[in-house]
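Trainee: Next up, some structures in structure tokens.
The numbers here are math on the coordinates, done by the rules we state, and not lab data. What you see is a predicted model, and the numbers here were worked out from it, not measured in a lab. Cβ atoms are built from the backbone, for glycine too; each structure is taken alone.
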Structure 1
Amino acid sequence: MGVAVTILFWLAFALTAPIACLLSALLYALTAPFDPTRRAVHGFICRWTFRYLRLWPGWKVEVLGRERLPKGPAVLVSNHQSMADIVAAMGLFHPFKFVSKASLFSLPVVGWSMSLAGYVRVERGRPHSMRRMLDSCRQWLKKGVPVLLFPEGTYSEGKLLPFKRGAFRLAIEEQLPLVPVLIEGTRGLIVGDGPWLRPKCHIRVSVMPPIPPEALGTDDGALAERVRGLYARALGQA
């Protein structure tokens, strides 16, 4: 069954992703004069991408707590279980820009769509790239656009990894709400690092209570540990 599901998914993706990229490009061209933050392109990509998690009846997906998302700029952080996490996060239908490794921007179709939407790239382990990434995030925040980061930096193997400080520094320095987003079940969808998919999974995306600016403190390391503790308790790893 897993073989059948995998073939169905990747066939559907191969046939439809180029169409989505073309429509994104057309939408970008039509809306660019009055939509400088590319909100329309992102909204289209969110809804198109999230539908891939509904291709198979054995995949159950829930998104909880959308009403908790602040209006205006905010720093969203999420745990990182698999390559499907950003697909699940698209189900928030919120106008964020997410941070992704630079290599994905080089991929045909997928990378082109990411560039059209104005998502933020970063090269792991390169300090100058990290600085550029944080500067890009600050620019979006100053334009009123939320940003989404994965503070673990890469997939965890079941146990939460240490949280990097960048996202928490952004929230403190810009004095903006910090919104933890808990993603569960995406590891149950993908076998290892892909491409094989399992026929049954239950994915849940939960927006946790935002931390207001006045409760962030001034120590990004302490804030990172505090938020990591929230995730550890929610995942039963405390």
Structure 2
Amino acid sequence: MSTLLMVRHGQASFGETDYDKLSEMGIAQSALLGDYWLKRGQRLDALLTGAQKRQIDTLRIVREAYRKAGRDLPEPVVNEAFNEYDASGMLANFLPILLKENPGLEETVERAMNLQGDSTIRRKAFQDILTIVMNRWIAGEIDPESVESWQAFTGRVIRGVEEIVAAYPSGKTVAVFTSGGPISAVVQYALETSDRIALALGWVVKNASINEFQYKGNRFSMTGFNMTPHFDKDTYVTYR
């Protein structure tokens, strides 16, 4: 039996020009994970990450905790199979169509895009709009030539997992640093859930959480979801 640990990146910089960087909270979350794994003697036989900066930096901070203790982890491999879906592309592609269909959503969109507004209100409005757009995405209503389709997205994530299963077939522990979307795709793969349930799960994956799967032969099972034993305070728990 081998173990696959899928770690969501630390909190990114929502509302800033460069979303794809860790916030101060995201840096702290990543450091807590590194310290936790180090203290419990977590062994890792391979490390992978998507190509996005927030994913790479979360792993970098975890590795720094080991290095400071005179230990090291395997050299990470970047695999774009574990990149997040293109939320910005979806919004750019489909939001004008959505507003034309339903002008009543304009106020919610304005709240979501108001960078000077209250952060909590802005995040809620953004999630409301993105949820609507993504439901249309999984229904195949967004142009696949402009934005990767849901089927293509989940397909590439699962191919990435299958490559890990083939390369590390027995008694190994592999960690992948990725995002909420790929994690929800792998949960769907393990539990054989519907597309809409998988999409809903993506919204509740905590930043810097650990999601555990075990596999052997054709068996692939989820053994832990959304775990944050490295957070000693509730204030470290974030979702966006």
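Trainee: Which structure, out of 1, 2, was log10 I(q)/I(0) by the Debye sum over Cα atoms at q = 0.13 Å⁻¹, for residues 64-191 alone derived from, given a value of -0.71?
Mentor: Derived from the structure labelled 2.
Trainee: Comparing structures 1, 2 by mean count of other Cβ atoms within 10 Å over residues 152-159, which one has the largest value?
Mentor: 2
Trainee: So if we calculate relative contact order in percent (Cα under 8 Å, 6 or more apart) for every structure here (1, 2), which label has the highest result?
Mentor: That would be structure 2.
Trainee: Starting from the value 1.4: which structure in 1, 2 was distance in nm of label points 7 Å out along Cα→Cβ at positions 56 and 160 calculated from?
Mentor: Attributed to the structure labelled 2.
Trainee: -13000 is what came out when helix-only ellipticity at 222 nm (-39500 (n - 2.57) for each DSSP H run of 4 or more, over all residues; to 500) was calculated for one structure; which of 1, 2 is it?
Mentor: Here the read-out was taken from 1.
Trainee: Here FRET efficiency 1/(1 + (r/R0)^6) of positions 144 and 216 (r between Cβ atoms, R0 = 30 Å, to 0.05) has been calculated and equals 0.95, so which of 1, 2 was it run on?
Mentor: Only structure 1 yields this read-out.
Trainee: To test your reading of the models, identify which of 1, 2 gives 27, 23, 16 for semi-axes √(5λ) of the Cα gyration tensor in Å when calculated.
Mentor: 1
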